[in-house]
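Presented below are the structures under discussion, each in the form of structure tokens.
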Structure P
Amino acid sequence: MKRMFTVLPFLWLLALFFLPFVIVLKISLSDAALSIPPYTPTLDVWGGWEAFRTFWSALDFESYAFLTEDDLYWKAYLSSLQIAGISTVLTLLVGYPIAYAMTRAPENWRGGLMLLIILPFWTSFLIRVYAWMGILANEGLLNQVLLWLGVIDTPLAIINTPVAVYIGIVYTYLPFMVLPIYAVLERMDDALLEAAEDLGCTRPQAFWSITAPLSRPGILAGCFLVFIPAMGEFVIPSLLGGSDTLMIGKILWEEFFTNRDWPIASAVAIVLLLILVVPIALFQRQLNREAAP
């Protein structure tokens, strides 16, 4: 019975991660073609050894070579890294005080505060992004409020700018930052802070000496939970950032559905996956280091 529970997660990963990865890798090593599906060669699993031999002999790396020749792709990767990195830092700056305030709130309030954090997940992600389009538009709610308060004289051009992309990403992925930090802070023993204050530390000193180091696992988990999906984000930069926002998720979409160049799109996806494997490996290494006696 124990072995069965051990095997099931591996079967899940095999079916939902490894096999799709192999399929995408195979397409990335194929050639584009005007056919259905739009690439060659296709592997006939019933064709015997000859089909496998023909398949392996026809593989090429032209798609990966093309990615290095066209500067659009590496600029999109760098732009995605920049946007995802800045968005992660902004989400941390917003999310940490929220998580900290939740742990300091009365215990009977925490359930309601947690509900407010996860409440946006009850509505469609696409609807929420469209709502931000209305809020950030030139004649949207934000500009109307600022004009009514007299803060600005003319409407701010926020929509179709990088600022709108950052707002959309921070809003969308904020719960992924708040929840792991809250989980760590909620388990922290308050007696540690009391002991630090008894030894002469002020509250800010106790925070930076006790709370911040102990909350590092939650910070790391939250940062990765925000950075990884933000890196490949497509909907937010398309709807809020406009045509000038360059992110690899938009390039991936255009290659698949506009250009119908599946080998190039698959190569873009494989490289993106390899880039994301690095922070995941670093995170796992950090977890193993902290778990070691």
Structure Q
Amino acid sequence: MARLEDDMIPPEARSRKPEDGVARPPSLVARYLGIYGALWKTSVTREMSFKGNFILWIVVELLWFAMQLCFIGVLYLHTNSIGTWTQWQVVLLVGASSFIQQTYQAFFLVNCTNLSELVRTGKMDFLLMLPMNTRFLVSLRQVDLGAFVNAAFAAVVMFYAAGRLHLHPTAAQFFGFLALCLVGILIHYSLMFMLAAISFWTVRAQGIVWGYYNLFNIARMPDEAFRGVFKAVFTFVLPVLLVSNVPTRVLADKLQSPILWLVLLGMGVVCALISEWFWRVSVRRYTSAST
């Protein structure tokens, strides 16, 4: 009988030391990865429930991107360059801008715009009670799968433009470009999340959030096309120009000084810290919709 009971014990359990008798809980990173995997699964199920809408939205975004490229083509029928930017360099910039925008949209846009609804309907009560970081859940509840397709198309356009420019970026330039794109996404997320958190004061803030999102269109233009106060505002206050132009300059070997990418990195850190502070202040102000 004892022999039979021993055979029923898994080998890993038989080799376990007595002090390892209690199963260890998963690490914090593994726990949050598991949660995020479940959120992905839910997002895929939701998107596939409405395949027609999923495909139509991809087509609409691709048509909008094609119109931006056509606009650049028409623009360069009347000029040879914008500042020091040639036509294919601007196409590379448009591709990089769309890549950053669509990647941001894939992970964060829907969640930022839905924050005010969570506050208005009182669903934030439920999220605050869960034994996990509330901002993590609020920021990553849904994934826009169609945006990944559009980001891939933007990457193809960038690759084609780089070929027309005969660019051969080094590994440092390529990974520097990707790192700066991540910093740009962090800046966009931090600023838009702060704007969405205004809903703790005003209840509805979708108009403010979408207003900032529409400013992304400015990012597809070279920074040299702007001057004065306008350039300063959209470089350092709402850094849509900085976010797209600096990574593209690195890839196109147009960055003569490290100052711009240092500024971009610094703004990424500052925006992230201010966003976290503003989030904590905003949550303290929250009162349940049921009270």
Structure R
Amino acid sequence: MITQKEVEDIICRLFKQAVIKLPDDVKEALTDAYQGEYQEIARLNLKAIIDNIKAAEDLNIPLCQDTGLPIVFVKLGQVDVENLYQGIRKGVERATREIPLRPNVVDPLTRENTGTNTGKGIPQIDIELIDQEFIEFTVFPKGFGSENNNALKMALPGEGVEGIKKFVLETVVAAGGKPCPPIIVGVGIGGSSDLALKLAKKALLRDVGASHPEERIAALEEEILDLINNTGIGPMGLGGKTTALDVKIELADTHTAGLPIGVCIQCWAGRHASAVLKPKND
């Protein structure tokens, strides 16, 4: 049996890890961008980002004042677990107090803040059933400077791959410097409207620099990345060769009459952390 307290502990620990220390793949991509940049203003912005990352680790504090909306992806195996929901919720509340996280969660109409980063439907929890004997948790604190620039298009099938490329590029250009580039772009293709956006968000959990296992999708990721970086938007929207660190695509089959396209933009602070929890031997 996995206890509620074990779930609470691991969620709290993962949020602390996520908001303070970026994954190595993201840090390496930012360093590569800095070393390959030729415009002075772009180099200055990238250097400031890299210094910010180091300072957060050295001081053991969150690397951004926006510690995000708490999103938790759960791969749930064949295990007995005590009140998974409350374990996750209590873990978020504890992380908010102990790290601390900025209390970001409000009623959408009254704007009243809950003060705990929990509320109606929050933390946002996505559960995927797996045929294993463990639970895998991935926390994804999503900042809204980038989230506010997400987009969905219910395209017609005839728009095809060219329509997908056009919509992603238009979305990034419209966002400009608002999502604090260099960004990571998640693209979800297929399914229904809500699934397309969920796929786009889950795509952001893949390692920066790791291509999609399907060659046709990997080629499309690379082509869209080149299109984005040729815009010249650059770090913080002030010009440069690196507007995006990577493009990640996930897809699902869809209805014969549709071509849903979801775009989820992540700022340079691609924060997420994962861990596996297994039942203790009796």
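Values quoted throughout were computed directly from the atomic coordinates according to the rules given, and no laboratory measurement underlies them. Here the structure is a predicted model, which is why all the values come from computation and not from measurement. Cβ atoms are built from the backbone, for glycine too; each structure is taken alone.
Side notes on the structure shown:
- Structure (P, Q, R) behind the derived value 0.20 of FRET efficiency 1/(1 + (r/R0)^6) of positions 114 and 162 (r between Cβ atoms, R0 = 35 Å, to 0.05): R
- Looking across P, Q, R, the calculation of Rg and Dmax of the Cα atoms in Å that yields 24.0, 78 traces back to P.
- Which entry (P, Q, R) yields the derived value 0.90 for FRET efficiency 1/(1 + (r/R0)^6) of positions 74 and 258 (r between Cβ atoms, R0 = 30 Å, to 0.05): P
- Structure (P, Q, R) behind the derived value 15.2, 47 of Rg and Dmax of the Cα atoms in Å, for residues 122-233 alone: R
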